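Peer 1: So, here come the structures, one by one.
Just so you know, all these numbers are worked out from the coordinates, no wet-lab data involved. Source: prediction; values computed, not measured. Cβ atoms are built from the backbone, for glycine too; each structure is taken alone.
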Structure I
Amino acid sequence: MTFSPSSPWLGYYISAVYAPGRITFYRLQGAVVLYLTVATIFASVFGLIWELRRDAFVNLLTPAGGPEEVATMLYFSLTTLTTTGYGDIVAVDPFARSLANLEAVIGQFYLAITVARLVTLELAERRR
């Protein structure tokens with residue numbers, strides 16, 4: 001699984017979501033795309049950690065190296081980003097655990113900041 005964080009599309013979506021102007025369906029779609037992109041980036045990093053250290057995660061039932069690995073790491077990333085944290089997969093490596101904590105904080109900040117920005121834009125548009 002590869003992803004380039006320096007992709008020009010990422011900057012486009014960030015500016016489209018947070019720029020001044022009306023809130024449209026496309027702006028909301030962009031916010032969802034950004035959220036899922038963050039999950040994908042972290043899933044890629046978790047997959048790399050898993051490739052380098054097989055014991056970095058416990059309770060993994062799928063073998064590393066196949067398509068199941070991508071699905072498993074995306075599942076772990078999404079449950080961490082949304083702070084659902086079922087506990088079925090646990091990061092035990094200190095670096096993996098730190099990244100999981102960072103992802104959980106980023107997920108919460110992203111939701112809070114995005115909702116605040118969209119509410120502010122809507123209020124500003126109604127005043128006009």
Structure II
Amino acid sequence: MRGIGPMVVSEQTTTRELSTVRRFLQYLRPYRQEIPIVFTLILMGAATQAIGPFFLGWSIDHLIAQGNLQGLVQMLVFLGLIYLTGMWAIRGQILRVGSIMQRLLAQLRQDIFIKIQSLPLSFLIRAKRVI
């Protein structure tokens with residue numbers, strides 16, 4: 001169990017963790033053109049989710065309160081477009097992230113398989129005894 005005091009991390013542990021992060025980021029390198037698209041879709045989805053309620057509140061305060069039916073219909077059409085854009089962005093984000101992660105995991109599995117196949121049989125026998 002950890003104590004209440006601050007956790008001391010050795011420099012060797014930090015260096016090892018950074019090395020692991022760098023190796024993992026190498027797996028993301030083939031997708032560097034797709035990642036900005038994913039971030040753009042994330043921002044679009046978040047913006048439409050935030051803007052929708054703002055315009056809904058504004059239309060209640062200004063259009064319904066004043067009885068402006070034509071302005072309310074225009075605002076509903078505008079809100080529909082905002083929500084459709086958000087739905088498109090979130091769907092694109094889910095599909096792109098899923099595609100990237102499936103390909104990345106396939107590459108990781110292949111690399112692990114190749115590494116295990118390259119190990120000598122004596123190592124695997126010793127490892128089996130330890131487990």
Structure III
Amino acid sequence: MKIGDVARRLGVTPQAVRFYEERGLLPAPKRADNDYRDYGPDDFERLRLLVGLRQLDVPLDAAAALAVLCVQGRCDDVSAGLRELVRDRRAEIARRRAELDHLDRNLRILDENLVAGAKPEHAIALREGERDDV
């Protein structure tokens with residue numbers, strides 16, 4: 001399969017496929033007689049998994065290592081590693097979501113106070129631990 005076909009099927013650019021190849025995350029494919037890259041089924045599956053993991057924000061090196069294991073027939077190892085990685089990523093997302101919710105609440109309160117005519121220096125709430133008598 002040519003690089004353009006691979007890229008199109010995966011929803012990435014040919015440059016992205018070349019990037020993975022140049023980084024050593026995808027072995028150099030065989031070359032056709034016309035010197036075009038010729039990706040086989042194993043190459044495609046490895047790249048499919050790699051791209052899919054990256055779309056889930058899995059770090060590049062971790063995604064590449066998991067993709068290699070699965071192509072080697074060790075998908076059970078990938079599943080175990082991926083479960084741990086998914087738990088960690090979801091915990092990070094929950095933490096970030098809580099921070100964003102807190103920020104949004106503070107911005108809503110500030111907006112309401114400004115609409116009500118409060119001066120900015122009085123409308124901006126101090127963070128927990130900061131004192132009013134500073």
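Peer 1: For Cα Rg over 2.2 N^0.38 Å, for residues 70-109 alone, the calculated result is 1.94, so let me know which of I, II, III that is.
Peer 2: Details: I: 1.05; II: 1.94; III: 1.89.
Derived from II, not from the others.
Peer 1: Still on this structure, I have one more. Given a value of 14.2 for mean count of other Cβ atoms within 10 Å over residues 46-53, calculated from one of I, II, III, which structure does it belong to? If you can, show how the numbers build up before the last one.
Peer 2: Values: I: 16.9; II: 14.2; III: 20.5.
Matching structure: II.
Peer 1: To continue, here is another question. Consider the structures I, II, III: one of them gives -28000 for helix-only ellipticity at 222 nm (-39500 (n - 2.57) for each DSSP H run of 4 or more, over all residues; to 500) as calculated from the coordinates. Say which.
Peer 2: II
Peer 1: Rank structures I, II, III by relative contact order in percent (Cα under 8 Å, 6 or more apart) and report only the one at the top, that is, the highest. Walk me through the intermediate numbers first.
Peer 2: Values: I: 28; II: 32; III: 13.
Once relative contact order in percent (Cα under 8 Å, 6 or more apart) is tallied for I, II, III, the winner is II.
Peer 1: Here distance in nm of label points 7 Å out along Cα→Cβ at positions 38 and 78 was calculated and came to 3.4; which of the structures I, II, III was it taken from? Before the final figure, lay out the partial values.
Peer 2: Values: I: 1.6; II: 3.4; III: 2.5.
Derived from the structure labelled II.
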